[in-house]
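Next come the structures, one after another.
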Structure I
Amino acid sequence: MNSTPPLAFDAAPVTPLDAANQTLLSHVSPQDWQNPTPAGCYDLVVIGAGTAGLVVAAGAAGLDLGLKVALIERHLMGGDCLNVGCIPSKCLIRSGRVAADMRQSLPFGVQPPAEVAVDFGSVMARMRQLRAGISHHDSAQRFQGLGVDVFLGGGQFLQPGQIQVGSQVLAYKKAVIATGARAVRPNIPGLDQAGYLTNETVFNLTEAPRRLAVIGGGPIGCELAQVFQRLGSQVVLFHRGNHVLHKEDADAAALVQGALVRDGVELVLQCQLQQVEVTPEGKRLTYSSGENTGTIVVDEILAGAGRAPNVEGLNLEAVGVQYDRRRGVVVNDYLQTSNPQIYAAGDICMDWKFTHAADAAARIVLKNTLFSPWGLGRARLSDLVMPWATYTDPEVAQVGLSEQDARHQGIAVDTIYIDMAKVDRAIADGETEGFVKIHHKRGSDQILGATIVARHGGDMISEITTAMVHNLGLSKLSSVIHPYPTQAEAIKKAADAYRRTLLTPKTKKFLKLLTRFS
């Protein structure tokens with residue numbers, strides 16, 4: 001491979017180098033890869049081969065328009081989602097649910113074993129095998145086969161119209177920045193010396209930490225705290241706020257917090273971590289909460305609080321691209337940077353730091369870089385209806401406005417609430433903890449947002465998202481027939497509840513008269 005400039009930050013290696021990880025690396029970072037000879041001028045050069053970059057590159061090359069497309073990746077094809085994010089975490093979450101179901105089987109008439117023995121090494125081996133099995137979709141070889149020139153190495157702008165990769169210079173008409181984000185390093189004295197895990201290194205583990213501290217009570221922190229607790233670690237979760245998932249619906253956050261406690265996670269809320277020290281017993285964390293100070297000793301620390309955009313090393317100043325080290329590259333509603341020939345997509349420039357958001361943004365970039373010059377219209381980020389989910393157990397899924405969002409925007413809303421304990425399938429499944437909330441514009445059936453808390457809430461939210469995208473109100477959802485029994489029937493119950501609100505006393509009186517004379 002051609003020599004490249006050093007990375008602006010250290011990229012974590014992939015370990016252990018077993019057969020599965022060797023297969024993974026042969027796809028996403030092949031050691032024998034030879035960068036191609038650059039074309040004279042590329043129609044589009046994409047920096048970053050995570051979700052956004054892959055979708056842009058594949059979409060542009062697949063148009064069969066003879067476009068010259070280049071894709072640059074300095075670490076692993078597939079980015080965080082494949083390697084250190086969505087895929088490995090969901091594999092662990094599935095194993096954790098199996099362990100939890102075994103421990104909680106008695107109410108179903110199934111005698112649980114005296115002890116649920118989790119083979120953490122096998123859990124991680126399964127994850128590595130599954131990850132390797134799907135990695136060919138994001139491989140350098142596949143994208144080369146699609147007609148994309150794949151360059152492995154660090155890319156940086158030289159001047160308008162030029163990007164350097166190692167000793168090679170790529171000329172371009174348009175460029176897309178899709179370099180993603182990384183875990184924020186907490187500013188805690190002694191943490192660097194003690195050592196800590198992030199999402200980039202936690203999936204390299206082969207043994208479960210006996211005692212694990214998780215820093216951050218957001219989605220990543222809650223998901224990993226719960227799964228490691230279920231897989232055999234004793235987890236303590238540190239969070240600055242007075243409850244976890246502070247950006248989510250308060251009722252939803254309360255249910256998740258209760259689930260964490262029931263699983264055995266120790267919560268330390270409204271706290272400030274003061275320092276970390278290495279002792280013979282382990283890593284000792286000192287924290288304060290109000291006027292009180294405490295200490296906890298653990299074997300490993302996992303930092304899961306916040307993401308930082310990967311803007312370093314791109315030499316954005318050379319091409320007049322404005323950026324902020326905390327917020328990332330500055331873009332307009334069309335995902336265009338301050339340089340009109342350069343666009344950005346994904347975690348590098350968006351508040352929505354989700355794989356599906358990066359995918360949707362990449363499609364906007366494709367339309368705006370390739371089609372709008374032909375007068376075919378421009379796509380806007382603000383037009384997206386974006387759902388998201390936190391994959392705790394139960395899951396929390398959200399789309400559109402919350403009640404608090406609506407209040408802040410001065411929008412009058414009414415909320416329909418359906419308790420999952422009123423849904424027959426949830427009762428049969430023993431999964432009654434949760435709810436469906438749908439917020440609609442007051443005086444109208446227009447859906448403005450929804451929150452679902454259920455074991456498979458992430459799957460259920462798409463029905464409401466579809467309704468919002470196509471301007472289908474609650475009245476239309478009421479006419480949708482659901483198979484019986486399913487947990488998604490909670491959505492139909494909510495729509496039916498709205499229809500009943502239309503039966504005012506005057507309407508009921510009129511209907512009674514009609515019935516009497518029919």
Structure II
Amino acid sequence: MVHDRGADRSLESLAHAVLWPGFAGTRAPDWLLRARDAGAPGALLFAHNIDPDDAGQVSRLVGELDGTGGSLVGVDEEGGLVTRLHARHGSPSPGHAALGRHDVAADTETVAEQIGAELARHGITIDLAPVADVNNNPANPVIGSRSFGADPELVARHTAAYVRGLQRAGTAACAKHFPGHGDTTTDSHLAVSRMEVSADELEQIHLAPFRAAIEAGVRSVLTAHIIVPVLGPEPATVNPRALSMLREMGFDGLIISDAVEMEAIASTLGLGPGAVAALAAGVDLVCLGNQGADPRTPENPQPDESAYRQVHTAVVDALRSGSLRAERLEEAAERIAALRTWVTALRTSGSPDSSRAPLAPAPGTSTAAPDAPDATAARVAAHACDVRGDVRLRADVPVTVIDARVLRNRAAGREADLVGRALAARRTISHHRFDAEGTAELMRADPLGEVVLVVDQPHIAVAERHALTDVLAWHPGTVVVRLGWPGDLGVDLPRLVTTHGSSAVSASAVADLLMG
């Protein structure tokens with residue numbers, strides 16, 4: 001039998017065409033540029049790819065990835081808790097829960113359009129937002145304030161508005177995490193997650209926002225690595241029945257997998273087999289995610305390149321063996337190309353709908369960072385704050401800020417205490433991280449002045465509940481600032497601000513409240 005090297009090259013190119021990697025560093029690495037030249041459509045950016053001290057770096061990086069033009073560069077820029085471009089200082093846009101609490105769809109559309117315009121200025125093609133999950137389980141450790149709310153009609157309304165805003169700015173929207181990650185208690189970054197719902201609950205609660213996104217013209221949908229037993233035993237990303245259902249809902253755009261190195265896939269199927277199974281099930285673009293953020297080790301100094309090679313080899317082998325049909329990947333590549341064409345046409349020629357507003361400036365123009373939140377963002381953040389009691393701080397006493405948040409959300413990563421920072425910009429404070437030893441020493445002395453305790457989700461974080469108990473026992477008049485999902489605390493808090501999300505603009509709204 002004669003070995004057809006031309007056919008091999010074609011299969012290798014086809015495998016490149018459906019892989020979407022992350023990478024380390026603020027410059028495009030050589031291995032990624034070689035993959036791009038071999039057919040890879042682009043890359044996904046994370047906070048470690050962004051240099052916040054260099055205003056032009058993101059646009060230059062996107063230009064490197066673009067090559068001859070038309071690359072697909074994506075980012076998770078949800079506003080609120082999950083931001084890549086503003087990871088150091090916090091997002092200037094309120095997050096989904098704040099938008100849902102405010103509940104003015106036109107304002108949600110405006111905020112999304114501002115995010116989309118910023119991404120368009122940098123040349124970023126697609127935003128992995130909005131989060132269309134209905135967070136009807138207060139114990140959810142990974143969605144929480146990333147969701148618009150617990151009511152499916154509200155979430156559907158704001159999901160559609162967010163899609164319209166992003167796409168009016170020339171940035172493709174991506175509704176996630178299909179078929180809904182809201183009623184779970186396990187983070188699929190860490191383990192397999194299940195959503196035990198009936199077929200009716202799935203349809204009426206969790207699919208409603210995705211139907212709204214499709215009706216609004218969403219260009220892509222991202223899958224969840226969750227098992228929904230009524231759809232079968234596999235995680236949705238690798239479940240043909242789940243993805244066929246999405247197509248039957250009328251969606252003909254791009255289906256993107258959540259990152260396959262997440263433990264729900266990597267520790268069960270493995271990277272390569274997981275990617276092959278996702279493509280066979282109906283995924284069009286396999287996200288390889290955030291390997292480059294892992295610590296370097298002598299055994300694997302380049303985990304992002306290693307993961308890419310591993311997955312690419314697995315896909316090529318599956319194509320050669322016939323276990324993965326080339327026609328399936330050709331179909332996927334056509335959808336990827338269609339999305340690229342849609343964005344390019346929208347940004348260069350304006351929207352096909354001439355009634356829409358003009359689009360954002362083209363890539364390469366001025367990229368001044370939106371440091372100050374605009375009036376809409378500020379109004380949303382302020383209105384979303386629920387206040388109990390008189391939270392104004394006395395002006396003539398010292399202020400101690402204790403940050404007791406526990407890192408629980410792998411999608412967001414660790415962030416600074418934005419509330420403490422916003423308060424420090426207005427008056428002198430003493431700032432502390434809550435820990436058993438250091439804070440115990442602080443609390444051995446009598447409290448002086450005012451105390452502000454910052455927590456995230458104490459209803460599901462044991463360490464945060466302990467912090468509440470300890471600090472309130474020490475200083476009963478403490479002002480508690482809760483940033484996360486408003487679950488039942490089971491304790492009386494006479495001075496409480498609930499922001500419905502963590503962002504620079506929400507922190508500023510809290511500081512305004514506390515300063516009176």
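Worth a mention:
- Among I, II, structure where Cα extents along the principal axes in Å, for residues 197-460 alone as derived comes to 73, 54, 46: II
- Given -0.31 for log10 I(q)/I(0) by the Debye sum over Cα atoms at q = 0.11 Å⁻¹, for residues 269-340 alone, calculated: source structure among I, II: II
- When FRET efficiency 1/(1 + (r/R0)^6) of positions 13 and 453 (r between Cβ atoms, R0 = 35 Å, to 0.05) is calculated for each of structures I, II, structure I comes out greatest.
- Structure (I, II) behind the derived value 1.42 of Cα Rg over 2.2 N^0.38 Å, for residues 21-164 alone: I
- Among I, II, structure where helix-only ellipticity at 222 nm (-39500 (n - 2.57) for each DSSP H run of 4 or more, over all residues; to 500) as derived comes to -9500: I
- Looking across I, II, the calculation of relative contact order in percent (Cα under 8 Å, 6 or more apart) that yields 17 traces back to II.
- Given 197 for volume of the Cα convex hull per residue in Å³, calculated: source structure among I, II: I
- Each of structures I, II was scored by FRET efficiency 1/(1 + (r/R0)^6) of positions 285 and 333 (r between Cβ atoms, R0 = 25 Å, to 0.05); the highest score is held by II.
Values quoted throughout were computed directly from the atomic coordinates according to the rules given, and no laboratory measurement underlies them. Keep in mind that this is a model prediction, so the values were computed, not measured. Cβ atoms are built from the backbone, for glycine too; each structure is taken alone.
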